[in-house]
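J.: Got some structures for you, see below.
Read the figures in this text as sums done on the coordinates, not as results from a lab. If you're wondering where the values come from, they're calculated on a predicted model, not measured in any experiment. Cβ atoms are built from the backbone, for glycine too; each structure is taken alone.
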Structure P
Amino acid sequence: MNNSLANTARLLGAGLRALLVLTVLTGILYPLAVTGVAQALFNDKANGSEIKADGRVVGSSLIGQSYNLPLKKGQETPEPDLKWFQGRPANGLGANSINTRYKLLLSGATNLSADNKDLIGQVEDAKAAVVKDNSVSGYTVKPSDIPADAVTSSGSGLDPNISPAYAELQVHRVAAKNGLPVAQVNKLVENHTEGRTLGFMGEPRVNVLELNIALKDLAAKQ
């Protein structure tokens, strides 16, 4: 009996010691080491790829944002603020009392097939809006000029980037709304166009938030 109690106590003691050691190693030392390496070598990515403007964090380079006018009384769907470059549609996010588009709480695609009537309707409506919004005096957008990312949402619905073609399509409208020369706004787009990752992965892209921050700075100087 005494031997049995002694063995049990010994096993419990060994188990507790192992629990303590593993807790310290995997629960304290390992997370601290990983956090330290991440902060030292990948500080920007480890902190969420934050983008700052005017001394404060205004978003992440990985998450898209909306650029809309404040809702008017009785209005349910906000109108885009056309002085800014607009991102991709976000039809896949849905709507409820908790989430609104680009609020970081929900992401998702439409999961609609290419021949789905709802998807076709969304694309046609988006195409008509792109033509209407971006056609200004001396510059008319043709439906054939509209790139796919201007009328379709991404798989997550939170894509922070647009294609250079979609950015260039918006240049004349943005220049007119901000009282800027078209050449200067075109230069902004060129300066913020990123090439393929490692030269061959993905497609050229423009980060909309970074572009709009540069646009704000340019407009403030005029």
Structure Q
Amino acid sequence: MKKRYMAVIIVLLAIALFGIYYVHDFSHTDSEALKYMNGSENVSVSKVSNGVFLDGPGNDTALIFYPGAKIEYTSYLPLMNDLASKGVDSYIVEMPFNLAFLGTKSADDIIKSSNYSHYVLAGHSLGGYAASSYCTSHDNVDALVLLAGYSNKEIDIPVLSIYGSNDKSLNINTYNDSKVYYKNFTEHIIEGGNHGQFGNYGLQKGDGNATINSTQQQNETANEIIKFINSIF
């Protein structure tokens, strides 16, 4: 019996150690992106209970962003700063253990504690999957933006999907199959972009090499999101 108990303890200890390693093994924000914590010319940045808020000149529409799995949320500061400066205030959610599926309902608190006419939910990679999951069970979001992501359930609200032509992390077959779930779908492919350059966290393992830099990819992404929002509101 003692040997059996010892075996169980060893297994549980191994699981615990692996769990600790897993949640601490994530992609960190680069130094350039962290500069945006101080805001920019017309965007202020403040900490909120579950992330950061980027407040620009707009006051009608807010975008709530779910980061990709195991990616530090501040990696998306440059992209969200670009959006906020162009009139769409943005929230970046800090997910538990950097895993969006553990904070799928994070948009609830933001929407309840703010007062915008329109809310757009967005997410990168598995963050996009978590965002789409939220949209299937809530009616308080007006549109969905997927960055190298997809849904596996029907989405009634307008959807904008953006991915890079050099993305090697996105399962393109599953992505294409998911298009049947969207009733109002807009797609934009960034030529030369890859999976990771929506954020500033370095080259993602298994991703393709981009032929444009992250600033170009993020600027094109922000412009397409603004165009999409202006077309529906």
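J.: Any idea which of P, Q comes out highest on mean count of other Cβ atoms within 10 Å over residues 138-145?
T.: Of structures P, Q, the maximum of mean count of other Cβ atoms within 10 Å over residues 138-145 occurs in Q.
J.: Quick check: 3.8 is what I get for distance in nm of label points 7 Å out along Cα→Cβ at positions 58 and 114, calculated from one of P, Q. Which structure matches?
T.: P
J.: Something else: Of the structures labelled P, Q, which one yields -14000 when helix-only ellipticity at 222 nm (-39500 (n - 2.57) for each DSSP H run of 4 or more, over all residues; to 500) is computed from its coordinates?
T.: Structure P accounts for this read-out.
J.: With Kirkwood radius over Cα pairs in Å derived from the coordinates and found to be 18.2, which of P, Q does the value describe?
T.: Matching structure: Q.
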